[in-house]
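**Q** Some structures are shown below for you to check.
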Structure I
Amino acid sequence: MTMAAEKAEPGYNVPLDLLYTKNHEWVRVEDGTIVVGITDFAQNQLGDITYVELPEEGDAFGKEKVFGTVDSLKTVAELFAPVGGEVLEVNSDLPNNAELVNEDPYNKGWMVKLELDDEKQLEELLPAAEYLKMISKLAKKK
């Protein structure tokens, strides 16, 4: 369960206990495992998500490499690995319930759990305050 969250203009949910990428993925560190999903901002921009394509358990990805796609009524968006690592678990609920990403992106809508290659990669991710600034600027441009 995520902790307190900040609201960015115009009201996107940004949990303070997560790390973020400029590509709108979030990262939660749980007992040495990295949980990855897309942010509330990302799912809102995509609109109704109809399908999520995820990797297989055991697949390995380098940082910022494509690890899957999200299909929505508007577009198909690639998912980029926020850190390098091996896939330990895939959210098996998503293929038949892609709408979970829209409904609960930070909990039930998580995508993969990774075994982290290098902890230093976490230092390159954005804390919530920086991500909030970034999406606030993006929201104002619209």
Structure II
Amino acid sequence: MARPLNDEEIADLLTSDTVARLATIDASGYPHVTPLWFLWADRAFHFASDSGRPHLSRLQANPQVGLVIDVEAEQRPDGQRPNKQLRATGDATLCPDTEAVWTRRIWDKYIVVSEPTGEATARLGDRQRVLIRIVPRRIVAVASV
């Protein structure tokens, strides 16, 4: 049995450092799931990846995606492990992450110890980054009871 998440629970999931799992479809119609760091901003999910990654090729061929963000609580005395999840579907758009602006914003969410800009730039090197932006068509946010 599930219940809808309230606004605060949804906001907690969207701002947590939980990894999102992005589902893409290959040329044969099979799904592939890729765990990625994300940032929720401007009513859209944002991901950044190195150019040439397989999920980017799949998105270019078919921009329809699904994603899930979920967390599971500790086991209760009754043996259950309650969870909260947000599932979304939508269409992805791709564009260069010029100067890795989105990459840095996403890293800032997940990397607790901030580093000087020079170190982040050094870590990026000459990697070409691609921004994946998904404006959800549908969101379902539920918790087990």
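A short reminder: the numbers here are calculations on the coordinates, not readings from a lab. The structure presented is a predicted model; accordingly, all values stated were derived computationally and were not measured. Cβ atoms are built from the backbone, for glycine too; each structure is taken alone.
**Q** So if we calculate relative contact order in percent (Cα under 8 Å, 6 or more apart) for every structure here (I, II), which label has the highest result?
**A** II
**Q** The value 52, 42, 26 for Cα extents along the principal axes in Å was derived from one model only; which of I, II is it?
**A** Value 52, 42, 26 for Cα extents along the principal axes in Å corresponds to II out of I, II.
**Q** Taking 8.6 as the value of mean count of other Cβ atoms within 10 Å over residues 75-82 derived from one of the structures shown (I, II), identify that structure.
**A** Of the structures listed, the value fits II.
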